[in-house]
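The structures come next, written out as structure tokens.
The numbers here are math on the coordinates, done by the rules we state, and not lab data. All values reported here derive from a predicted model rather than from experimental measurement. Cβ atoms are built from the backbone, for glycine too; each structure is taken alone.
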Structure P
């Protein structure tokens, strides 16, 4: 039973990683394409393409930072060194 649970966690990790990777690539590309379309419409090529792509890159980076920070806080809360702190803080 533990082997099955371990395998499921492993496969979930692969799925999460694949999703994050696709999100990191497709978000700036999609926003860049929208910017390019607007650039062509308004005759501003490459201004909006660059702006939208940079917004996508910065947005993905900020999201990844906060996702990582939340995951590490959850991981540290379950760690042995945090258990003593949680008991003292709740007393």
Structure Q
């Protein structure tokens, strides 16, 4: 999906743990939704700043906000989780 640079970005969610934000962002991007992280590097540098900054934000274009909310809700319900015995294939050499 190609978005014009003039489409406003809106905050979809905030996470205190940067890795949680990155996982959620990955689900959004895999679903074709352009998502960027705000304050991720700053919070990663000093985790004590996370509460003061409100954590790491996920920004998405305003015109895909509803779809992004649906994908994030599915992720939080565990719909993308793999079973313990999931066959993910053999490692590539």
Relative contact order in percent (Cα under 8 Å, 6 or more apart): greatest across P, Q for structure Q
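Of the structures labelled P, Q, one was used to calculate distance in nm of label points 7 Å out along Cα→Cβ at positions 14 and 62, giving 3.4. Name it.
Comparing all candidates, it corresponds to P.
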One of P, Q was used to calculate mean count of other Cβ atoms within 10 Å over residues 38-45, yielding 12.4; that structure is P
Of structures P, Q, which gives -11000 when helix-only ellipticity at 222 nm (-39500 (n - 2.57) for each DSSP H run of 4 or more, over all residues; to 500) is computed from the coordinates?
-> Q
Kindly point out which one of P, Q the value 41, 20, 6 was derived from, the read-out being semi-axes √(5λ) of the Cα gyration tensor in Å.
-> P
Across P, Q, distance in nm of label points 7 Å out along Cα→Cβ at positions 30 and 54 reaches its greatest value in structure Q
